[in-house]
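What follows are several structures.
Values quoted throughout were computed directly from the atomic coordinates according to the rules given, and no laboratory measurement underlies them. Just so you know, these numbers come straight off a predicted model, no measurement behind them. Cβ atoms are built from the backbone, for glycine too; each structure is taken alone.
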Structure P
Amino acid sequence: MQQLSGYLMTREQNLGTFIGRGDYDRYKAAHPDQEKPELAAIAKWRNNPIRPARATNVEPFKGRIVVLIDPGTGSASEMLAASLREQAGAVLVGKPSAGAVLASIMRPMEHGYLLQFPLTDYVTPKGMRIEGNGIKPDHDVETVVRFGETDLCVQKAREIFAQP
C-alpha cells in the first residue's frame, strides 16, 4: 500500500492512522472530560499517520484515478482506496467494500485451532472508520462478470475517464 501510493500521492499526504489501545488510553488520560472519545479525534491528536513511500525519481501521477471496489476489497486495498478518494480525488466504482481493516495477529491454540485478535483499529485521513462499515463507492455498479459479458465497472471507469 505504501509503495503503490508513492506513485499516486505525495509524501505529505497520508494514508490514515492506526490506533491501538495504548493510544486510546493516553488520549483518555489527556482528555478526562471525554467519556467515549471518537477514533478520528484520537488520530488527529496522535498526529502520526501512515505516509506514502516516496518513489525514487518519480513524480506522483497527476491524472484521474478510478478505483474498482467490491465486497472482496479488504484490508490494505480498502485503506488505499479510501485514502486515494480523500487525498487524491479518486472516484470509486463498484459495490461496497468488505469493511475489514483491523490489524491483527493469530496465535495457535490446542487441537490445531488458531485465535485471531485485533491489535489496532484504523481511520482514514478524514476520520472515517472502515472496520465493519466498508467503503461506499461513488458509483454503485454491479461487479459480477460472466464470460462474454461486458464488465460494467470497467465500462463506468471508461466513461469517467472520457469526461472532460
Structure Q
Amino acid sequence: MRTQTRGGFTFLEVLVSLLIVSILSGVVGLSLYQYVRKARVEAARTQIKTFQTALQIYRTEVGRLPTQEQGLAALCVKPATDPVPTTYPEEGFLDTQTIPLDPWGNNYIYLCPGRNGEAYEVLSYGSDGEPGGENEAADISSSGGPAAGAAGLRP
C-alpha cells in the first residue's frame, strides 16, 4: 500500500511568510511616508513662492499691496474693503477664485507688513497648524528667516 502525501505549506511556513511580508511592508511604508512629509513641505514652499509672485504683480498693477484685512483673497477677487483698487484684472492674479489651503489643510497667514521689516510676509504654520515646531511641523515663511513668533496671528 502506498500512502498519499499532500503538497502544500505548513501553518508555520505561512506564518513566517506573513511575518516577512509584514516587515518588508513596514520598511517600505515608512520610507514612503518620509517622502510624503518632505513633499508637503516643498509644496508649501512652492505655494508661498506663487503667492509672492502674485503679490509682486498685484503691487505693480494696483500700485500697492493688499492690506492685511484684504488678505491673500485680494489675489483672487477684487477687494470690497478700502482701499478698493481702481484697476483689477477680471481673472484676478491667481488661477483660482479661492486661496488654496496649505498641504495640511490650514490657511496661509498674510502679514502686511511682515514681522522682520519686510513689506509683507506669507507663512504656513506647518503640519501642526501652530506657531513654532520642528521638522514638518516647523513654520514656513516667505521672509526666509525663522517663522516662529507669530503666535496669535490668524487670518
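Points worth noting:
- Comparing mean count of other Cβ atoms within 10 Å over residues 14-21 across structures P, Q, the highest figure comes from P.
- Read-out Rg and Dmax of the Cα atoms in Å, computed value 18.3, 60, structure in P, Q: P
- Among P, Q, which structure scores highest (criterion: mean count of other Cβ atoms within 10 Å over residues 94-101): P
- Among candidates P, Q, the computation of Rg/Rh (Cα atoms, Kirkwood Rh), for residues 78-125 alone that gave 1.02 used structure Q.
- Structure with the greatest value (metric relative contact order in percent (Cα under 8 Å, 6 or more apart), set P, Q): P
- helix-only ellipticity at 222 nm (-39500 (n - 2.57) for each DSSP H run of 4 or more, over all residues; to 500) derived as -8500 - corresponding label from P, Q: P
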